[in-house]
Structure P
Amino acid sequence: MKKLVLLSSVLWAALAVSPALGQTDPVDDITTALTTPVATATAASDGTAADILLDTNGSITVTTAGAAVTINSNNSFESVAGTVISNQNTANAVGILVDLTSGVPLDSTNDGCTGTCTHTFEGITVASIINLTGTGTAKTGLWLEGPDPTSGLPLTQFIGNINMTGSTISITGDTSVGVKIDSLAELDGQLTLGQMTLKPSSTTSTFGDIGLDIAGTVDGDIAMTSGISVQGNKVAGVSTLIGMDITGTINGNLMINTGATLGISGAGAQGILITGSLNPCDMSAANTACTGTGALVNDGSINTLGQLASLTQNTGNPVAGIAVGIGGNIAGGIFNGGPTFSGDTAAQGSISVQGLAPAVEISPSLEGLTTPTAITIGVYTADLVDPNFSFYNRGNIGAVSSNSGDSTTAVFIGGGNPDATTTLSGGILNSGTITAVATSLAKSNPVSAIAINFGSYAIVGPDSFYTFQAGQGIDGFVYNPNDPYQKIDTDPLHDDQAAFVNSSEANGGRIIASIGGASGGEADAILISPTATVPSIINSGLISAVATTTDLTNTTELIARAIVDQSGTLNFIQNNGIIAAAAAKLTNGGQESIAIDLHADTEDSAAGAGVLILDQGTVDTAARINGDILFGTGDNQVVDVEGASTTNTAAINGNITYGGGSTAGSDKLIVGNFGTVTGIILSNQTVGIGVDVRSGGTLDLLNNATALFTASDGTNPAFHIESGGTLDLTMLQEFRTGIVDS
């Protein structure tokens with residue numbers, strides 16, 4: 001039954017004495033089962049325009065191509081919980097269509113009423129089931145259809161919020177879309193998504209589906225409040241199997257709310273792919289209220305799987321694609337949520353991939369253009385505990401393949417060329433967990449696992465976080481209190497800022513890369529590639545690389561590296577936590593456990609003027625660097641080890657190799673109070689290093705084949721053991737040339 005809802009006599013009386021209130025638009029109230037499509041332009045009993053309410057006991061069931069519900073006038077639509085919109089076994093079926101093809105804007109708010117009318121409800125509110133299952137392809141749950149791009153018509157607005165909380169969209173059919181906004185369609189309002197499930201036409205389909213497809217413009221926030229599942233097949237080469245494909249413009253935030261899950265499964269499955277842009281909402285241009293800053297916020301779960309079913313074999317399984325891919329500008333930064341202090345109950349955002357692709361990739365190459373353009377990730381402003389970073393991970397990011405023998409990367413950030421850089425203007429803060437795990441097969445190629453890879457032409461944070469003034473030794477590193485990126489308050493929850501900060505807040509801050517299996521390989525926790533720019537790292541958590549093998553005899557490559565800089569731009573590392581690299585000992589002794597590899601800091605590099613590694617215990621934590629440290633041929637290469645107390649000491653357990661620059665004695669090893677360095681210390685015979693073991697410090701020198709060459713910088717002694725300092729030497733009878741050459 002369709003009935004026209006009229007105003008009560010009481011309200012009519014009120015309107016009679018208050019004409020300014022005007023008349024309420026009629027409502028087509030659907031309370032029975034309809035078998036023909038409905039449209040707002042003809043919904044009234046006299047065939048004129050009206051709002052549509054799909055009310056209790058109402059349903060709309062059609063079996064023809066096209067839309068079951070069409071909004072094609074300045075009217076609104078609402079469906080209540082328990083109602084059904086159905087178009088089964090139909091190709092090109094559409095649940096709800098907003099028809100903007102004529103190029104005429106539609107306004108579903110009271111501002112869009114003719115004369116002085118008002119709407120009982122505004123926008124589009126959907127709490128019903130939209131059932132587009134069965135046979136057929138190219139289906140759409142909700143579609144804002146804009147003008148044909150070849151028509152010459154303008155970008156056309158629908159004004160009003162779209163709220164699908166409580167709704168369920170079920171679609172079966174290849175090349176289908178849950179919610180779609182065309183390239184010349186514009187939503188001026190908030191978009192709140194409900195639950196969606198999309199499945200392929202058959203188990204052999206090679207065409208995928210898309211959950212949310214934004215090719216046009218949204219002036220407002222997009223929020224995901226429930227689960228979105230897009231399922232594909234094991235078939236390789238499946239196209240467009242994507243949870244959210246954002247090629248257009250969002251002037252607001254894109255948010256996956258607490259409890260919401262975006263799960264995409266099948267060969268090549270991708271979670272969120274943004275090649276358009278996220279910008280701040282322009283209140284002066286929007287007709288509906290909006291406050292978004294253009295941020296990507298995840299407080300839920302985003303995961304891509306090669307297949308939904310449990311894996312039953314080690315090889316031959318389908319692999320998924322990226323969980324979050326960003327190839328466009330994100331003005332308001334990226335936030336993967338989680339707690340900020342111990343006991344904080346904030347939900348942890350989760351981003352994970354089961355495949356070869358990174359869990360998170362930020363790169364212009366995702367644009368798919370012959371000539372990619374530069375992209376920028378701006379500052380996320382809603383985090384007031386540690387402000388001014390571009391990318392926050394307070395949750396979990398993980399990469400593991402569905403197959404043994406595959407290499408993995410958890411986070412990749414890189415540019416395309418000198419003109420197509422990727423810039424994170426505020427740097428990165430991790431107080432969550434980032435992991436990459438890979439397993440090799442017997443008698444196969446080695447594998448690699450990289451937790452974070454800063455690729456070529458990535459620019460992370462300004463290089464003015466820390467500056468070096470030549471000739472001032474350790475004091476040459478100036479911590480400028482007027483620099484907005486430097487800690488200026490005493491709040492213990494506020495970390496110092498750097499290009500990359502790994503924070504132990506909320507007992508987090510874990511970056512772990514690990515490999516195992518029978519054929520070895522390489523594990524890198526943080527890898528900075530050539531031509532990237534990452535000038536500073538502060539760590540109070542754990543940065544760890546672990547490489548193991550089940551075949552110690554036949555494995556020829558086994559490398560664990562916690563921090564690797566191949567760019568020559570990293571000039572400051574402050575460690576208040578643990579930086580550790582551990583590779584199992586091979587029979588041939590060829591394993592490598594490198595905590596910090598700075599061999600690219602050559603004389604001509606950005607870090608060639610000076611590099612400081614500050615291993616510093618604090619009032620709350622001990623500091624440990626376990627593994628070797630390698631320098632390049634720059635000057636002023638300084639290692640400073642400073643503990644805080646007998647409990648919170650600072651220590652380096654590993655060999656340190658200084659590359660030697662052009663200035664004698666400019667490289668330094670300083671061991672302060674409650675500090676210990678244990679290992680082989682090697683330096684260039686021509687320029688040497690300056691060694692200062694201060695009161696309370698201990699140097700346990702293990703040189704057994706080559707002497708430590710020291711030199712004065714002209715001001716300080718070449719080799720100085722201060723009162724209260726300790727030097728421990730291991731004497732070998734066959735080593736007769738002197739452990740220290742000063």
Structure Q
Amino acid sequence: MVNVEDILIIASPKENRPLREQSVSATLLTHQDMIDNQVISMKDLTALVPNIFIPDYGSKLTSAIYIRGIGSRMYTPSVGLYVDDVPYMDKSAYDFSYIDIERIDVMRGPQGTLYGRNTMGGLIKIYTKSPLNYKGTDLRISMGAHNDCKVSLTNYRTTSNRISLSMGGFYEYTGGFFDNTFLNKKIDYSENMGGRIRGIYFPAKNLSMGININYEDTRQGGYAYGTYDKKTENFDEPAYNDESGYRRNLFNTNLSLRYSGENVTFSSVTGYQYLKDHMFLDEDFTPKDVFFADQHQHQNSLTEEIVVTSRDNSIWDWVTGAFGFYQQSQTNAPFLLKEQGVEMLRKDILNALEGSSEVIDILDQTIPIYGLYKTPVWETALFHQSTINNLLFTNLSAIIGLRLDYEQLKVDYDTHTHYIRDVYLEGKIVLKEEERPFQFADTIKNTYKHILPKYALKYSFSERNNIYTSISRGYRSGGYNIQTFAVLMRNQMTLKPDPPYPSFMETYTHYRPEYSWNYEIGSHITLWKNRFIADLAMFYTDVKDQQVIQFSEEGFGRAVMNIGGSYNYGFETAFSSKLTKNVTLNVNYGYTKATMANYVTVEKTDQGIYIPLDYGGKQVPFVPEHTFSISGHYVKKFNQYFIDELQFQANYTGLGKVYWTPMNDVTQNFYGTLNGRISVLAKKMQVDLWARNILDKKYLTFYFEPSTTTLDKGFAQRGKPLQFGMDVKWTF
């Protein structure tokens with residue numbers, strides 16, 4: 001018989017050494033670190049981890065992650081996410097509840113050799129609590145300001161010496177932080193509920209099988225965007241007439257098989273994800289009846305990864321594997337031109353026919369533009385990485401890896417609309433109440449092959465002290481601009497030709513992959529019997545075919561386009577020191593300089609003429625130049641009293657300067673927030689008093705400029721204000 005207490009659980013099938021013994025810049029957060037720093041979602045990692053920025057804006061649909069100046073606001077991500085060794089292929093699923101999370105690993109720099117697509121900026125790996133390592137039942141209740149309430153209950157048990165099982169559920173509600181002053185109601189309420197089941201079975205001593213099932217239902221308001229004057233820096237509270245929000249059903253399951261032989265380990269992980277969501281948005285963000293977007297998305301994703309890793313080999317460590325996935329996504333995205341939007345359309349048609357004897361009068365009050373898009377994607381990959389230890393002399397290791405990727409993208413699109421019109425010629429009606437249809441329907445398909453190498457040298461002074469240098473390549477996959485089809489449709493409705501840049505349908509709707517080469521030198525240091533730990537890294541990243549976002553002239557819809565690229569350089573440092581038996585200090589700092597190169601687009605003048613516009617030399621938007629955090633933790637034990645332990649935790653996180661536009665004319669200067677927690681531990685109970693943004697710092701977390709806004713104004717969202725509350729946890 002097998003006793004699961006005697007089984008050693010390996011964190012990742014691709015790692016035969018701890019992260020700090022590898023040639024990678026990484027930050028590891030334990031469950032206690034998450035409690036200390038109040039990490040309850042991915043967006044709480046901002047600045048806490050060096051050179052990472054995840055702005056908290058919009059809704060759970062908008063999970064924009066930036067690491068070392070590389071990031072993405074739309075469509076495919078630039079930073080990968082693995083949960084229990086299963087990749088999440090779409091960032092619509094990135095923002096989920098962190099209840100029951102045991103550990104978070106953040107790896108900076110391209111991880112394409114082992115992890116493939118969309119890990120160009122880095123990789124976040126999340127591990128849920130294992131019933132092998134934890135026993136009992138946890139009940140958590142949290143109450144806070146802004147009508148914040150969270151409840152969760154999870155049980156972990158070993159049902160036999162072969163089977164361990166955990167199951168639990170949670171409910172979370174937040175009343176909201178910002179008001180829609182036009183509708184006189186909270187704009188960003190959030191209600192979230194779900195559950196997780198995890199089982200591990202050992203049919204033999206060296207063989208384990210696992211299953212993980214989780215479901216999450218999200219209903220939230222969002223998009224708290226108010227008018228912002230970039231000259232006066234005056235912010236007006238959100239005020240628009242159509243309620244906006246986001247709904248999501250997210251289901252994930254995976255099956256894993258692991259075998260540990262004498263010389264190798266074998267792993268197979270199969271994952272399935274179902275995502276059904278609904279985004280509805282007043283896209284003019286004003287009290288006027290102009291635009292309204294309504295998007296329904298259905299996704300089915302299937303992944304399979306097989307990995308074989310060497311074991312206990314002092315000379316040659318290696319990992320090899322195969323990966324494949326298929327994703328079927330269907331997006332139904334009708335776009336509504338409301339009364340004032342139709343009036344704008346009438347004026348555009350009138351201008352287009354200026355000087356002609358023809359006059360067109362649209363009779364509709366509103367015009368829906370329908371769009372159905374089916375985007376299947378599949379990929380296969382083979383990868384291998386070898387580490388030769390004691391090369392040339394003792395403690396020098398050489399790492400070389402290679403990944404071969406093949407992917408196919410396709411979009412089947414059907415965009416159509418119609419309006420009712422009267423047509424006059426020389427003042428006489430020639431067509432009365434004619435239905436004028438418009439339609440784009442076709443298929444676009446693209447295939448890509450990617451070669452992703454990695455080269456590294458590492459010298460180990462001792463087991464936990466090393467220096468390394470590495471060169472690696474990463475990529476972010478291409479895709480299709482779904483919102484662009486509605487823009488092209490409106491151009492047809494206003495009798496406009498396609499814009500001169502670009503001029504073809506496929507070029508205008510399809511964007512290519514983005515590539516990078518990263519050059520890095522770093523070190524991991526551990527001194528004084530683990531009382532002082534330091535991680536340092538310097539990097540230079542050359543990005544080609546960079547994907548950037550542009551708004552349409554009409555003011556609705558965005559498009560991702562490829563520019564020349566950018567070059568990013570900087571460094572990051574992380575220090576952790578146990579100053580005394582009771583006091584711990586952590587300091588993290590990151591610096592990134594990300595500069596655009598060969599970014600030439602066009603701008604339309606008041607006379608309707610397109611002229612070149614060069615952003616070369618400007619800073620990449622949404623990339624903070626500095627990230628900083630400092631935290632202190634003090635523990636006082638009372639073993640002879642009712643209270644077992646008293647903990648005090650304080651941290652300060654800051655970031656800036658952030659440029660919001662390619663022109664670099666709107667910025668958020670460096671700012672910081674102070675956060676704190678006091679914990680009382682007594683037997684099987686823990687009570688936490690906590691506060692975030694204690695000084696109620698005002699700052700912008702997002703800014704954008706639709707093309708229809710005036711030269712001095714755009715829309716922005718502010719960061720969350722002061723929050724405070726109490727958490728209670730019982731373990732039994």
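Any read-out appearing in this document is the output of simple, stated calculations on the displayed coordinates, not a laboratory observation. Bear in mind the structure is a predicted one, so any value in this text is a computation, not a measurement. Cβ atoms are built from the backbone, for glycine too; each structure is taken alone.
Using mean count of other Cβ atoms within 10 Å over residues 391-398 for the comparison, can you identify which of P, Q gives the largest number? Mind showing how you got there, number by number?
Working: P: 26.4; Q: 12.8.
Top value of mean count of other Cβ atoms within 10 Å over residues 391-398, among P, Q, belongs to structure P.
Quick check for you: by relative contact order in percent (Cα under 8 Å, 6 or more apart), which of P, Q is greatest? Kindly include the intermediate steps, with their values, before the conclusion.
On the way: P: 5; Q: 11.
Sorting by relative contact order in percent (Cα under 8 Å, 6 or more apart) in descending order puts Q first.
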Exercise. When you work out distance in nm of label points 7 Å out along Cα→Cβ at positions 247 and 695 for each of the structures P, Q, which one comes out largest?
Worked result: P
For this session: Check the numbers for distance in nm of label points 7 Å out along Cα→Cβ at positions 87 and 279 across P, Q and tell me which is largest.
Result: P
Problem set entry | Label whose coordinates, when mean count of other Cβ atoms within 10 Å over residues 263-270 is calculated, return 17.0 (choices P, Q) | Q
Exercise. Taking mean count of other Cβ atoms within 10 Å over residues 63-70 from the coordinates of each of P, Q, which one would give 19.8?
Worked result: P
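State the single structure among P, Q that was used to calculate distance in nm of label points 7 Å out along Cα→Cβ at positions 535 and 567, giving 1.1.
On the way: P: 1.1; Q: 2.8.
This figure was derived from P.
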Exercise. Suppose you compute P(r) over Cα pairs in 20 Å bins from 0, in percent for every structure in P, Q: which one lands on 16, 50, 28, 6, 1?
Worked result: Q
